[in-house]
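In structure tokens below, several structures.
Laboratory data are not the source of any read-out in this text; all were calculated from the coordinates shown. Model, not experiment: these values are computed from the prediction. Cβ atoms are built from the backbone, for glycine too; each structure is taken alone.
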Structure 1
Amino acid sequence: MTSSSSEPAATTLIDKQANSPLSIWSLSALSLATVPLSARKAPGMPSVIQSLLFSAIYGGAGYVTFVGDHENGAGIATAWCLSWSFLNARTALQSCKPVPLAMVAATSWNILVYGKKTLKANGYL
């Protein structure tokens, strides 16, 4: 995809990732893949409903980015990744299990990538 003329050229890896839906779609797929662990109530995992809903929301954020609305896609991704973190990061970290820790790492990466884009779009960076 090409960026519009009003957007500055993406120069860093993080800036390039923020213009692509792949990062948030990967988190969506990871969230969906954890549904069986959530169903077994594995330590550190969110509920089945949370896993399904966050997966759908992350997919929607990726779609918004995919169709070219990078700022709104980044805003949606940032808001919902922060929401997941507030709800689940503590129990995931306390469990010290690999899958919940991978979820925290992937969510944190998406907060970094899309959060930077959101802060730039709103004039804070």
Structure 2
Amino acid sequence: GIVAGVVCQLAVDLKFKLGFDDSLDVVGIHLIGGIVGTLYLGIFANSTGLIYSGSFAQLAAQAVAALSVLVYSFVLAFGIGFLIEKVIGFRVKDEDEIAGLDTVVHGEEGYVLIGARV
């Protein structure tokens, strides 16, 4: 668990260095953490894992499964994202984002942070 946590944190840190817009750290936590956990099963599984059996078969199966899910998820998310962009678009107007979407959409502030400046 410690290694997975460190790897996830490194992935989140890399996001900042590469300039990705992932405000909820979904990629660093869920994608990377999921891949690490999936591969760990191939290493630590009781009867078929690499450590206990000496065979790479389970690790290879886990890697193929992780890659399959990654490709499937990417294709589906890309298709959905493409449709959303064509129908309603992803981005709001710059001036609406600066003013704050709570103010623009609902006419009120969601969080009043006294003294905070953005």
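Upon calculation of relative contact order in percent (Cα under 8 Å, 6 or more apart) from the atomic coordinates, which of the structures 1, 2 produces 12? Structure 2 accounts for this read-out.
A value of 3.5 for distance in nm of label points 7 Å out along Cα→Cβ at positions 17 and 89, calculated from one of 1, 2, originates in structure 2. Identify the structure, out of 1, 2, from whose coordinates FRET efficiency 1/(1 + (r/R0)^6) of positions 41 and 57 (r between Cβ atoms, R0 = 25 Å, to 0.05) was calculated to give 1.00. The correct label is 2. Source structure of the calculated read-out (mean projected area of the Cα convex hull in nm², 11.0) within 1, 2: 2. For which of 1, 2 does helix-only ellipticity at 222 nm (-39500 (n - 2.57) for each DSSP H run of 4 or more, over all residues; to 500), calculated from the coordinates, equal -24000? Computed on structure 1.
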